[in-house]
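Dropping the structures in below, format is structure tokens.
No value in this document is a laboratory result; all are computed from the given coordinates. Remember, predicted model here, so these are calculated numbers, not experimental data. Cβ atoms are built from the backbone, for glycine too; each structure is taken alone.
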Structure 1
Amino acid sequence: MGKTAENLKNAFSGESQANRRYLAFARKAEEEGFSQVAKLFRAAAEAETVHALNHLRIAGDVKTTSENVETAVAGETFEYKKMYPEYISVAKQEGNQQATWSFDVANKVEQVHAGLFSNAVKTLKKKDQLPQLDYYVCSVCGNTVEGEAPERCPICGSPKVKFFKVV
């Protein structure tokens, strides 16, 4: 990998992290009653997304939908089989219960994501479209479900009202 390719990858990572960080900062500003600061953070987050997507596209990492879905399966599978189990182990050894919980629920959700993307790969290989379904995400743990939100999240136990519909 050339230096520019490496720089595009690093810039994508940095811009992506800035986006998420600014969205978290916006939520905190809203909680504290600073609505204009929250709006500024959300605007900057959107700009960081533009940057990240430009870097990703120029790096050649946005391919066909089939290739992108296969990349997603590989990434999600790596996370739940290798990355998160290692992170959980370290957090347990260090006695960090909050990190253990966060890694554990993320690990379980990554398995769900891998399954959803694997089903999409199978459908795309048959040259079919995915069925028209709604997706709901648990705002506590990130669990992602098709169709409708369950009465209780099977991963974290949160009630149905904690799920939001993806539009």
Structure 2
Amino acid sequence: MKIGVYPGTFDPITNGHIDIIKRAYQLFDKLYIVVPNNIGKNALFTTEERIKLIKAVLIDYPDIEIASTDKLTVEFAKSVNATAMIRGLRMVSDFDYELQLATINKQLDSSIETVFIMSSHEYSFLSSSSVKEIAKFKRDVSLFVPDVVNEALKEKYK
């Protein structure tokens, strides 16, 4: 069984993330979406809120598992017998960071591959940070996120 792990902060999950998830779903027998409890990042949504939003967005994919972890993501991947970690690439500028991460993960566990999936053209500019910045100024982000996320952002920035 081919098991994939797609880790990310997902603060919040965007249509770009969903695009990567749907495409990765086609490549693996089992897919985990993993939200690390990342102390280093100043998240708008709590880990629990992000997981709740991801579950709501992926309701039509009940066999995708959503989890959080306090471990390194490569350790989480190993714990669920994953064969690969999925990473989305929007632009060439993402590649340097992602290559460093993939190389480190390969050193930590050589049995787990990194699979890079390029963003679809319509999402190549999209980031959670830009969505939050736009929403913070009470502008419409409905083109960039699912409805449930749009409503959650409106609530956060009341």
Structure 3
Amino acid sequence: MNIKTGYETFQGSLDHLRFAVVVSQFHSDITNKLLEGVVRCFESHGVKKKQWNVFYCPGSFELPQVANRLAASKKWNAIICLGAVIRGETPHFEYVCAETARGIQEVALRWSIPVVFGVLTTNTLKQAQDRVGGKHGHKGWDAALTAFHMATLFKKLDR
């Protein structure tokens, strides 16, 4: 645990890695905070701005589509997908959550690249807020750490 930030840290060199971050604009109050967590984690671990790019899409359902195009380019060592789906009064929540998760996993398996599921699926806005720096930590930071771990693991496996 990093005393300065209070979040878990990654040990190792990230100099040779490139990251794509795809951010849903729906529930932007939450997704912007997820992105802030990713950026803080990048900065804390010495990942330079030239090593990562941010791409925006309308909603979580579109995250896999953008991730698929990015993975096909073969420019990235890992892709981080950030979104927030908050339960409403209709079954829309179940469809969006399930298809977003399935789509992200499908991209990872199709292109053999780490694609991180940084999508909050909560019952309430308060639960989402608790996961972007509140009592349940910061899932943006966690998504960046997962990308670090998976990208370095894939590099080792490729050797």
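Annotations
- Here the criterion is distance in nm of label points 7 Å out along Cα→Cβ at positions 32 and 48, and among 1, 2, 3 the highest value is seen for 3.
- Computing semi-axes √(5λ) of the Cα gyration tensor in Å, for residues 24-95 alone across structures 1, 2, 3 gives 25, 16, 8 for structure 3.
- Identity of the structure behind -22000 (criterion: helix-only ellipticity at 222 nm (-39500 (n - 2.57) for each DSSP H run of 4 or more, over all residues; to 500), calculated), options 1, 2, 3: 1
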